[in-house]
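Input: structures, listed below.
No lab work stands behind these numbers, since they all come straight from the coordinates. Computed from a predicted model, the values in this text were never measured in an experiment. Cβ atoms are built from the backbone, for glycine too; each structure is taken alone.
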Structure 1
Amino acid sequence: MKTTLPDPPSLDDLASTAVRLGRELERTAHAVCAGGNTGDFGIVARTLRRIGEREAFEVRDDASLQALRGILEADLRSEIVGQERRFIETHYDADGQHGEIRDCPIYSERGQELLLVRDTLSRFMAARDATLERIAAERAVLRLLRA
């Protein structure tokens with residue numbers, strides 16, 4: 001039996017996804033006023049302004065994006081309004097469902113919106129990293145071919 005692997009996304013597809021997610025990130029973070037204090041809000045606003053203007057691959061934004069991740073996590077911690085115990089499935093086999101009971105935070109309405117922003121940031125970072133890695137790989141192949 002012959003197994004065919006799906007074609008990997010093109011560089012254009014990767015870059016388009018990163019730019020689209022960057023614009024979505026800027027829009028959703030702005031709507032929820034991400035950044036708990038004035039200093040954090042300034043970092044968030046400057047970084048997201050560039051990303052929202054389709055500048056998703058600026059190297060100078062690497063540290064700002066990591067700071068944004070930390071700011072969102074701190075913002076999320078301040079939006080926890082309680083905890084509840086939930087069954088979390090860890091795997092499923094012939095014997096049925098297996099899992100464990102975990103204490104999970106309950107977030108305010110703003111916290112729920114921040115969770116969506118955090119998810120968008122993670123997807124943006126993954127698309128951005130995949131694009132930059134593909135570009136680096138193509139440059140490396142070109143260098144090998146010239147040698």
Structure 2
Amino acid sequence: MLKNLDPLLNADVLHALRAMGHGDTLVLSDTNFPSESVARKTVLGKLLRIDATCPRAARAILSVMPLDSFVEHATYRMEVVGNPKDIQPVQKEVQAEIDKAEGKPWPMGSIERMAFYEHAKKAYCVITTAETRFYGCFIFTKGVIPPKE
């Protein structure tokens with residue numbers, strides 16, 4: 001254990017988050033996402049785990065990782081098949097964690113399911129969770145930490 005770090009941030013996840021640069025993306029996925037096969041195609045090339053729900057994992061990640069303020073959407077959710085405007089409870093809960101971490105509303109974009117898979121393959125890494133609810137799949141874009149004045 002380390003002081004002032006969320007205990008869900010294991011060594012592998014911390015290493016990946018630290019190694020990512022501005023504009024790199026990570027996938028946070030539920031248990032139904034093809035995490036292992038997609039993770040093999042990412043920059044990191046291996047699957048990472050946080051054994052918690054997506055909202056709880058998002059809270060841990062966002063406690064150390066800034067979101068990108070130079071893009072239209074720093075976070076995307078997977079769209080519900082056949083109803084892309086529907087926002088599932090797990091997605092609302094992750095949105096609340098994003099807003100809390102950023103201290104203001106920070107709306108997510110959405111990506112169609114098959115397009116989401118293609119975007120995921122280009123990510124820096126995939127972090128799978130213990131989330132069992134459908135559509136608990138997100139892409140986060142890393143931002144920057146400005147210099148201290």
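Could you figure out which one of 1, 2 the value -21500 for helix-only ellipticity at 222 nm (-39500 (n - 2.57) for each DSSP H run of 4 or more, over all residues; to 500) was computed from? Please list the in-between numbers first.
Details: 1: -21500; 2: -9000.
It traces back to 1.
Given that semi-axes √(5λ) of the Cα gyration tensor in Å, for residues 34-121 alone, derived from a single structure, equals 20, 18, 14, which label among 1, 2 identifies that structure? Write down the numbers at each step before the final one.
Numbers: 1: 33, 18, 9; 2: 20, 18, 14.
Answer for the origin of the read-out: 2.
Suppose you compute mean count of other Cβ atoms within 10 Å over residues 18-25 for every structure in 1, 2: which one lands on 14.4? Intermediate results must be reported in sequence, preceding the final value.
Numbers: 1: 21.1; 2: 14.4.
Clearly, the read-out refers to 2.
If log10 I(q)/I(0) by the Debye sum over Cα atoms at q = 0.10, 0.18 Å⁻¹ is calculated from each of 1, 2, which structure is the one that comes out at -0.51, -1.02? Mind dumping the intermediate values first?
Working: 1: -0.51, -1.02; 2: -0.30, -1.04.
Answer for the origin of the read-out: 1.
From which structure (1, 2) was FRET efficiency 1/(1 + (r/R0)^6) of positions 42 and 90 (r between Cβ atoms, R0 = 35 Å, to 0.05) calculated, if the value obtained is 0.95?
Traced to structure 2.
Quick check: 45 is what I get for relative contact order in percent (Cα under 8 Å, 6 or more apart), calculated from one of 1, 2. Which structure matches? Walk me through the intermediate numbers first.
Details: 1: 30; 2: 45.
Checking each candidate, the match is 2.
Looking just at mean count of other Cβ atoms within 10 Å over residues 50-57, which of the labels 1, 2 belongs to the structure with the highest value?
On the way: 1: 17.5; 2: 20.8.
For this comparison of mean count of other Cβ atoms within 10 Å over residues 50-57, the top structure is 2.
Supply the structure label, taken from 1, 2, corresponding to mean count of other Cβ atoms within 10 Å over residues 2-9 with the calculated value 6.6. Spell out each step's value before the answer.
Working: 1: 6.6; 2: 11.5.
This figure was derived from 1.
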